[in-house]
Structure P
């Protein structure tokens, strides 16, 4: 099992590796900058070097960076759309400097336009980003969403259309968020529901494209479309459902990152310990 958590980026970026090591993580996910603000400046070269040194020292692999919440690559607003593309390219360049493996991104909101128009804008944006970062080894992972509002990615036919339109397909994959899938309407609390989800992904884009699992229990009812995560085993997917996901033969070798609630300093440790226990059964 390749297991880790989303670690706070507060302080120096390399301190996230210390926190991950303390939690006995194999992998981690971070924000490379404040996710609620537009870029204020570049990463300090010394911090970048220290990040790479500590990553090697603690054997953290792979490393995932989550994109800023402000970026919307499907926006119909020209200013936000172009600004999002520029910000994404800068984040890709930073990820490349950090030797991160993937950037995880929500697929954007089409706002008052149609899904088809939003998908078309997203494809154009991703092709520009990939072209502008040609030569980079950093991949882009499209994360499924819960389907709230006008967000794309709540069904995998969206990912199929997007990947079909990508020119440099080798650098694009999927991040499967378990809470988002359940809240979007996939009943992965049951064996049949989980098998149905995996069959859909396989039929639409191929299971081999899943490079990361956001392992989260769901807070809310099936198909409620509210994006809220819960502690492992305490949400609507439940202990047996989470255990089934963790041990599924088609998923068990894929890196898993927890984005469970951080109620206190012990929350990550408790959730990670439970996942490790479930993975041994």
Structure Q
């Protein structure tokens, strides 16, 4: 997969400052390993299943990743670009269980560093690559990937049109976009805080119909569009263990986020969609 410099590194660092301010954490790899060890896991013999609670930072966890991969029809040899892939949990799942080669692009330096270290620990460095970069200025060559993957990563991005145009640029003709996103539901404005934002200033959800128009306007044709709100709600209602990435990252701030999340689900203020599109 070609990774050409579309913008200078200084530009990318500037674009990532806001993300770092909210998401960034020092010593993240050590925090994850310590939490797993405290939960009784042997951190010297990690697997993607052991890591899953601590590296799948999105609604539904690893089962949602597997579901989206099946929906997208992923298979061996697929060149995947995971945009906003964080610590690389989904990427490692796609590499191990679906035979893909994955490049993870994320704006948060501490996530990229920790993700790279975890990938190395699992011996997957030849199949999963981690790159610091911005979703709106992807450091990837035109028409160089088979599938763009994005799982709960667009909520802080207001310019959806530019986002999806960038996805279309890097995909080969006939390539696919696989996404999982929370979207604005019919029940009214989002109750904050949510996992990705303390308030509405950095949260940019659109209703499903508007999202679909934005994606199709970038030259995509829908192949699958499925509301997975009920499926994801079951996992969200479960107890969040101490070694989950949600607790590792959010700490004491997690409880009000969980309460708001329950209200947003029950009142249909947020809905969740998995979808697959094909680039024309």
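No value in this document is a laboratory result; all are computed from the given coordinates. Just so we're clear, the structure is a prediction, and the values are computed from it rather than from any experiment. Cβ atoms are built from the backbone, for glycine too; each structure is taken alone.
Starting from the value 19.4: which structure in P, Q was mean count of other Cβ atoms within 10 Å over residues 140-147 calculated from? Computing mean count of other Cβ atoms within 10 Å over residues 140-147 on every structure in P, Q gives 19.4 only for Q. From which structure (P, Q) was mean count of other Cβ atoms within 10 Å over residues 164-171 calculated, if the value obtained is 22.0? Computing mean count of other Cβ atoms within 10 Å over residues 164-171 on every structure in P, Q gives 22.0 only for Q.
Comparing distance in nm of label points 7 Å out along Cα→Cβ at positions 28 and 76 across structures P, Q, the highest figure is found for P. If you line up P, Q by relative contact order in percent (Cα under 8 Å, 6 or more apart), the top spot, with the largest value, goes to Q. Can you tell which of P, Q yields 4.0 when distance in nm of label points 7 Å out along Cα→Cβ at positions 20 and 212 is derived from it? Only structure Q yields this read-out.
Looking at structures P, Q, which one was FRET efficiency 1/(1 + (r/R0)^6) of positions 116 and 132 (r between Cβ atoms, R0 = 30 Å, to 0.05) calculated from, given that it came out as 1.00? It was calculated from structure Q.
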